[in-house]
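Colleague: The data blocks that follow each hold one structure.
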Structure P
């Protein structure tokens, strides 16, 4: 739910304003209404410093996760500056290393040609030149004709030094190159120096990560508090020739007594008022511990508008169910539950709600995986079907004698899958008879695993899971339309919700009567008058109350258009829920494929178990990652697109951020 807010306006004498702000900041309940003013340079500087500290913290948190015990005194901004300087130094070294590595690779084949050596040749009027050509291209006659020598051969290339005296030309078919200005040994010394410095800086960063993260957090808190204080001053209006200060803001209504007690102690003049239609009220959500876990998911899209309902309690159960449906494996759900429980003991406080959410999602996955009969990719439904003497003894009290006589040919025969078992019995009994006694026959068939006999018939196969996905879609769509009706009634009054009530009523009536007739549960002829009466009422609501504020003709036209838009939209939305079935079945199939591939390695004597285990870990690891990713994204899409649309969600609310320390 959305916490009710009360608007306060304060009038304070200018000499008493700073103490008032300090007291208000300590109290920490007022969300200040921002005035459209440019912020001054001091505020910009503070916000920039907070941003730089955030970057430094993010950088250090990727490193050593240990924390030093005790309080360490240090200037946080000086630490940020040090991190910036060292980071820039690392960047400079990395850039230098790019060119340095090229120079080293260029000089390596030639060895050390020192400047002293070249100076000696220069004194003798001999110029040293350097050439490179492929070994195949090298002509031995060059050595007879010119004073040259091959000093190295590497990677199919010959590295040639030529000694040219005076102006005598050396004409060989090779590429002449220029050696680096520094010798190879000098380049290698520089390379080592750079690497040693990088290692030294990395150690400094590790030390910072251990010792000074709390220092940075404390500095950030202090600077943020100062920035908030300066912003509060910035959003203050000066009245009566700047003798009186006017400040406006919002507080949760439940905090009124606490605030007013403080204001009375300070002798501050104030006016309080309820939120108006045009007010941009900050949003603070207030839900129980379970619903609160899902608030971050809703905030990924948008906070609700103050005048509408918080949809978190309404989408949370569906999101939970959809996640379990998409992963659809009891084994994976157990991993989520056990893993989150273990990590929760060591996790930081801010991580515990996320791990609690993962625990709940794990429970949902366990339940939905059990419903679909999947355990680490193993299909528990297709685990062998046999009708034996024990089965017949139980079926004698449930089936007519002629049916028992007809199934005699398959008694004792083993069927690997449910489909094979169903096809064999349908061929013997006929489709109508088999449908009548299907549950009894499945319930009393013997599995290859005895522990499955008591509940396997309850598991839902692919066809049933497909229908289950559509049923969930129908329920959420109708539920969303009902929420939209409640939202409109809350915002504009009962009459404005009648159109949505009409749509919800129409869909429920169609499902109950038409669906019941198709299932053979209801005889529509007996309830024809009631059916048409209810559909007529819903039609009147939809057509004539589409927009009660407009004229009857405009409302009628809008209602007709709404019929077209809603019907086409609902069918499209309903098809979107098939993705739940598709993701669940694809996860199960992929897990089954990895199992089948892994089992083949067991045929290798002695060491077959090793690739078997490794492939299971690798394969199911990939499957868990893909299934979890899909199970988060697609339910979120069903929530933000299909459900939010049908619920008439507007959003756009601004988060409640109290002026505090």
Structure Q
């Protein structure tokens, strides 16, 4: 948790590198000063320096300086975003953002790589998104939008959006290898170089660990590659692929009573053979054609194939624990077309994008109950085939009319349909065709530079959520409308010589939430209000010292619910407050050290708020040293000591089968690594 980006502004604070200094992200001063020569991702033409959206940006150097094993660790550098790990190998952890407590593991946070969605519409849970399929060293830009502010993404973009751009072009050979506690070994490499008549960009990661608990080892490998071939001076074709393979064992969860009794690293004896496996592969082709220096046409076709299996033991009631198996075979195909422009109209610079996309996602799902150490004991409880289709048309334009008036307007239209086929079902809810659902999401905002270095902003944006999986396809869910989220936000940013600050305040209201009237029958009823403030502050009193503070408060409460006792209760999984502080110091050239402190307030673990997840504090240390050049390469050694105090509070708390369970927090760990730039 070393580099920290200042929210919304195009200026980011680089804390983790040995210098520990603030650096400016390179961007054109205005749309009129740039062309679209290197635009290869939809929406890249939009002038980000005038955007009213709250966002945090990390560039390739900052991502590399963070020395993370998984891209999700970068989210700890975003104010108001809280990561609560499960520590279950290849199972995605849960992320809280803008008053939503189910990001990544659920559908509250959109994620995409090079404009392609990573969220799985009908997988483990609606919107499940796995960043393990991305190699940290391949990331060129890691951008986090807070709230439903981006028109470039629709479904699952209610709490925010993680937009990742991989490296394109350039010549580089990068290596990052590390080893540490619990048999953890990680190797990452990335290369960019000419290949034949075109250019190649690729990356690979191999990782393994024995885990800090019994029976909690994992191994995973990820590789990505892109070959870009110029067809003419104005046209280029790119073919890319991404492969991921992972296997893991899991120690499962612990009863809260056992954890509090001192069994912090134990395994419940009823958990036998938990774990899983994932195989993931994609193939994609992109055509990039410059109609003029100011206008570019982008087109893509895309396909993915994925197998995911998970075994999970949990309590059914106070006496009985049972292992379940979930198996998903998922295939996705997609096609998209976008037009990106940078123009001047009557002397006013305009950046804009209009696009259309279509995806078809097919998921074969099987659910088995009562498995014993991964051995099935009966027929599937559920055996279904889902088809989920989405079509979208969207556009966004930013105009730099004057420093005091830089408006942005976006509009998105999404339509969804599909079907559900019960192939060999014995129990469970019936399923049928998904009634076609459509929704329109406007986004509007303005940014004003009222003084050199001082920007104000305000925005209104609308997001949505489709009915949950069962309700979408149940005959009793016919006619359900999407849940709507309306966010209003104001903020400011100040960029001074030694101080940089970004502050945002938002209020988000939902309506048309989905409730169960009776088994298999649903209706739109329920409202929630989410509001809070987020702060990013960086102080650089001298060239060799930098201090960064991220802080947020969140109040997310039920306003209307069929259960009167839940009105006024807090949304589950959302800390009321969180903060982190990093001090980076470079005593001499080439040597850097940092200490990072993170705190999360307690969060509700059940809807009635009678069970709470603990507040927790974590301290991490890091040391880096630039070694003399050798073998034609620049070398850097680093050491990271995570969870210095070996905190006792669990990383997650929840209720399953009426029993309070915890996910133990990771033990104190040391990791040493070596980076090379050839």
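We did not get these values from a lab; they are worked out from the coordinates using the rules stated. What you see is a predicted model, and the numbers here were worked out from it, not measured in a lab. Cβ atoms are built from the backbone, for glycine too; each structure is taken alone.
Colleague: For which of the structures P, Q does the calculation of FRET efficiency 1/(1 + (r/R0)^6) of positions 565 and 645 (r between Cβ atoms, R0 = 30 Å, to 0.05) return 1.00?
Modeller: P
Colleague: Moving to a separate point now. For Cα Rg over 2.2 N^0.38 Å, for residues 357-500 alone, which structure out of P, Q has the highest calculated value?
Modeller: Values: P: 1.51; Q: 1.60.
Comparing P, Q by Cα Rg over 2.2 N^0.38 Å, for residues 357-500 alone, the maximum is at Q.
Colleague: Of the structures labelled P, Q, one was used to calculate FRET efficiency 1/(1 + (r/R0)^6) of positions 157 and 397 (r between Cβ atoms, R0 = 30 Å, to 0.05), giving 0.95. Name it.
Modeller: Going through each structure in turn, the value belongs to Q.
Colleague: Of structures P, Q, which gives -19000 when helix-only ellipticity at 222 nm (-39500 (n - 2.57) for each DSSP H run of 4 or more, over all residues; to 500) is computed from the coordinates?
Modeller: It must be structure P, since only it matches.
Colleague: One of P, Q was used to calculate mean count of other Cβ atoms within 10 Å over residues 93-100, giving 26.8; which?
Modeller: Of the options listed, only Q reproduces it.
Colleague: Out of P, Q, which one gives 4.1 for distance in nm of label points 7 Å out along Cα→Cβ at positions 413 and 533 as computed from the coordinates?
Modeller: So the calculation was done on Q.
Colleague: For which of P, Q does relative contact order in percent (Cα under 8 Å, 6 or more apart), calculated from the coordinates, equal 19?
Modeller: Values: P: 19; Q: 13.
Corresponding structure: P.
Colleague: I have 35 for percent of Cα pairs over 37 Å apart, calculated from one of the structures P, Q. Which structure is it?
Modeller: Computing percent of Cα pairs over 37 Å apart on every structure in P, Q gives 35 only for Q.
Colleague: Tell me which structure, out of P, Q, gives 0.65 once FRET efficiency 1/(1 + (r/R0)^6) of positions 341 and 597 (r between Cβ atoms, R0 = 35 Å, to 0.05) is calculated. Don't skip to the answer; put the middle values down first.
Modeller: Details: P: 0.65; Q: 0.20.
The read-out comes from structure P.
Colleague: Kindly point out which one of P, Q the value 1.04 was derived from, the read-out being Rg/Rh (Cα atoms, Kirkwood Rh), for residues 125-420 alone.
Modeller: Working: P: 1.32; Q: 1.04.
Attributed to the structure labelled Q.
Colleague: While we're on this one: Comparing distance in nm of label points 7 Å out along Cα→Cβ at positions 61 and 469 across P, Q, which is largest?
Modeller: On the way: P: 3.7; Q: 4.4.
Structure Q gives the largest value of distance in nm of label points 7 Å out along Cα→Cβ at positions 61 and 469 among P, Q.
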